[in-house]
1. Can you say which of 1, 2 returns 103 when volume of the Cα convex hull per residue in Å³, for residues 14-77 alone is computed?
2. Which one of 1, 2 has distance in nm of label points 7 Å out along Cα→Cβ at positions 46 and 102, as calculated from the coordinates, equal to 1.7?
3. To test your reading of the models, identify which of 1, 2 gives 2, 10, 20, 25, 22, 14, 7, 1 for P(r) over Cα pairs in 5 Å bins from 0, in percent when calculated.
4. Check the numbers for FRET efficiency 1/(1 + (r/R0)^6) of positions 38 and 94 (r between Cβ atoms, R0 = 30 Å, to 0.05) across 1, 2 and tell me which is largest.
5. Taking helix-only ellipticity at 222 nm (-39500 (n - 2.57) for each DSSP H run of 4 or more, over all residues; to 500) from the coordinates of each of 1, 2, which one would give -5500?
6. Assign the value 0.00, calculated as FRET efficiency 1/(1 + (r/R0)^6) of positions 6 and 54 (r between Cβ atoms, R0 = 25 Å, to 0.05), to the correct structure from 1, 2.
7. Computing distance in nm of label points 7 Å out along Cα→Cβ at positions 86 and 110 for each of 1, 2, which one ends up highest?
Structure 1
């Protein structure tokens, strides 16, 4: 039997800081988007992924991967976004088992309206606390961890914080 490699005190301190940071940041982003735009962070990510896609369209399976969602969870979210008129679905003409999700003009307008507050919250809670060197370190650290979590780290989509047209 393998012996457990327990975390060192420095690793444990870093791990607990990571967990607390990501938990609190997720909550702050979700609260801000709900308060100012009436959408949860998960919906914002769906709209952002679609805004970055060619023709604002992705296969549902690719959208699930891009947002790190299960197919079922994504399907429920897209159903709600369809009801709001922000996304529409259509069958894939080449593959009967696949469905495309497309960002509508109304959805893009909602994303554009939500983006400034979202970016402000990201900047206030993350980047304004870091030096440029720390931003580089954060990028390297996140990519190293993503490399362990994904078979192809370059294929792991990293959601944008604003629509492509605003960059």
Structure 2
């Protein structure tokens, strides 16, 4: 099962719309995972209309309209992979241990907030992924998103994409 993993799209504050590269990836994905900070309800509605299936959560910049429609934490099973999604996980130091304790029943955790791409594995085998942001690179060299495949209870072929360079 092909996944597109995004977060921190901040539409329309950081961009009017998703980059074309991300829109193309939406078409190829069987599931789009969004880890929050949509900012505007129209961003959710647009992605929901384009995606075959959408799994999303709200972030700290998302107001009441988005919080009414999205959970703080989402949990789904995709091809046997137990996936959790949340916006914030706290500071980087100790993240793997904290997340392993909070999301110990998951195989992988997608998170956002920092705009910093992240791919590590916790002490219990929990895979932690932050796709960065496709619209706001902050202090990063590139705007980014991720793709991956869920198969037989595992997350494979995880790839970080740089906007305009892939």
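Laboratory data are not the source of any read-out in this text; all were calculated from the coordinates shown. Predicted, not measured: the structure shown is a model, and the values here were computed from it. Cβ atoms are built from the backbone, for glycine too; each structure is taken alone.
1. 1
2. The correct label is 1.
3. Going through each structure in turn, the value belongs to 2.
4. Comparing 1, 2 by FRET efficiency 1/(1 + (r/R0)^6) of positions 38 and 94 (r between Cβ atoms, R0 = 30 Å, to 0.05), the maximum is at 2.
5. 2
6. Answer for the origin of the read-out: 1.
7. 2
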